[in-house]
Structure P
Amino acid sequence: MRALQEAGVSQRRASFIVGQPRRTLSYRKREVLEAPITGRVRELADERPRFGWRRLLIMVRREVQIGEFRFRRIYRELNLQVRPRKKRKVRYLRGNVVAPVSRPNERWSIDFMHDRLANGRGIRTMNVVDDFTRECLALEIDYSFASAAVVRQLNHLVDERGLPATIRFDNGSEFTSRKMPQWGADRSVILHFIDPGKPTQNAQIESLNGRIRDEFLNAHSFSNIYSARQLAALWRDDYNESRPHSSLGYLTPKAFADAHEINIPSQLSVA
């Protein structure tokens, strides 16, 4: 290029001959201070070790403007790639297609999970999700959940949020006892039992269960049930208010819910 210009060839003609775009001739690399961004990425990755690059990028962009390719380069340099956990070999039967929801409180889903305290004693979690907003409505921890405890927790949720049109769950004894059908009949709430052996019919709560297991239960060791409850409340608030959700366009569940009106009755008849 320089030899052609010294020979009297114009810059436009010389660029055409060597096949180099003219805009690259005057390009100067901009000096960008990446140390603060790199430090912030490291801090977020340490706080949320199970977040991949997409969710970390959303978190960083809340504080500073950064391009995807630049972020991914920093992400690779810091060696922050998350290794997927090995899944158990479970045979799932394909279920029927579940009808979609179009508004908050149209359908809730409930399920239970098991874990252990540091002393080996078993505990259970009761997880409730709004299928439309993906909000974790409840993450209750106790040694066991009888049907009366399930009904009591649902009454608390109804006081805060109103009655759902449908509640979906499996065929556990907590839901098939006399108290749950009576509770649904008294409040005109449809109780939808999924088919046995088909957890895909309860996909929203299964997805939430995976996040609770991966980002909460596996990330903590609980000395007692009281500390487990405190950490569960903190995690639920973070999940609803800070954690980007991929199925919501990487909005938080609370931000997505705020864009939709939730009608809460002024007076509720709660047994």
Structure Q
Amino acid sequence: MNVDEMEKLLRDEAQVLVEKEPLSKLMLTEQVLNRKDFADMLGVTLACQLAGEVIDRDELEKMFSGIYKKYPDLLVSAAKDLKATVLRDAACTSYLEPLLFFKGFQGLQAYRAAHILWEEGRPFPAKMLQSIISRKFGMDIHPAAKIGHGLLIDHATNIVIGETAIVGNNVSFLHGVTLGGTGNETGDRHPKIGNGVMLGAHAQLLGNIHIGDCAKIGAGAVVLCDVPPHTTYAGVPAVEVGHPTDDTPSFNMQQDFTRDCD
């Protein structure tokens, strides 16, 4: 699904909903139906969520608009993240829901803007945006972290992703996941996550470790070592317990790790 298709889908869903539910009219008219394109929908929605005492809505709308105009690939990533959320989150019933309500999706898109500011050599506004995201959404992603597309961040509460972390494409996070360091060391000190990985709730991955493609990390696991591709790790400290039954565990979100045991 490309960006234009996503825009049409969101607009169509909004038009149907305003006719059925009067309480939706103000929000959907303001944030979807009166917007010229997907970039405008996304920018105004993020601005509404993040505006406050630090920076006002108009300034945020201008910032997001300028970033999306200069870096249109961010919209491609946002469309892929939105589709991933709809396909993998059993509680999600429409494309409008993540755009307007899901703090995991919203926080991820706001991080992407902060990352652009960081890459442009503007660390102060990048960290200012990081701070606002942390307070508003309960998730803390350093703007220097490098994150792929097609992500689901489910619930988002207490997600922490450190400065030198790298996350591949099509990864799924449950709440409480930490990609952190092991102390006060400097330099390259955070986990590297491959493609298609599923990270269970409250999994703690610490240090400059590598998690192979399509691996699966159990809920509550404390991972301190490299994890081979297509392998399931669980426990404290985490050890290999088997292999995922799915080719890409991040897609099916199977939480019963006993099924993976050899």
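Every number in this text was worked out from the coordinates using simple rules, so none of it is lab data. The model shown is predicted, which means the values in this text are computed figures rather than measured ones. Cβ atoms are built from the backbone, for glycine too; each structure is taken alone.
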The highest value of relative contact order in percent (Cα under 8 Å, 6 or more apart) among the shown structures P, Q is in P
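Going by FRET efficiency 1/(1 + (r/R0)^6) of positions 20 and 44 (r between Cβ atoms, R0 = 41 Å, to 0.05), which of structures P, Q comes out largest? Intermediate values should be presented prior to the final figure.
Numbers: P: 0.55; Q: 0.95.
Going through P, Q one by one, FRET efficiency 1/(1 + (r/R0)^6) of positions 20 and 44 (r between Cβ atoms, R0 = 41 Å, to 0.05) is largest in Q.
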Calculated from one of P, Q, FRET efficiency 1/(1 + (r/R0)^6) of positions 156 and 212 (r between Cβ atoms, R0 = 30 Å, to 0.05) reads 0.75, and the structure in question is Q
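If you rank structures P, Q by mean projected area of the Cα convex hull in nm², which sits at the top with the largest value?
On the way: P: 21.8; Q: 13.8.
Once mean projected area of the Cα convex hull in nm² is worked out for each structure, P has the highest.
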With Kirkwood radius over Cα pairs in Å, for residues 76-139 alone computed for every candidate in P, Q, 15.8 is reproduced by structure P
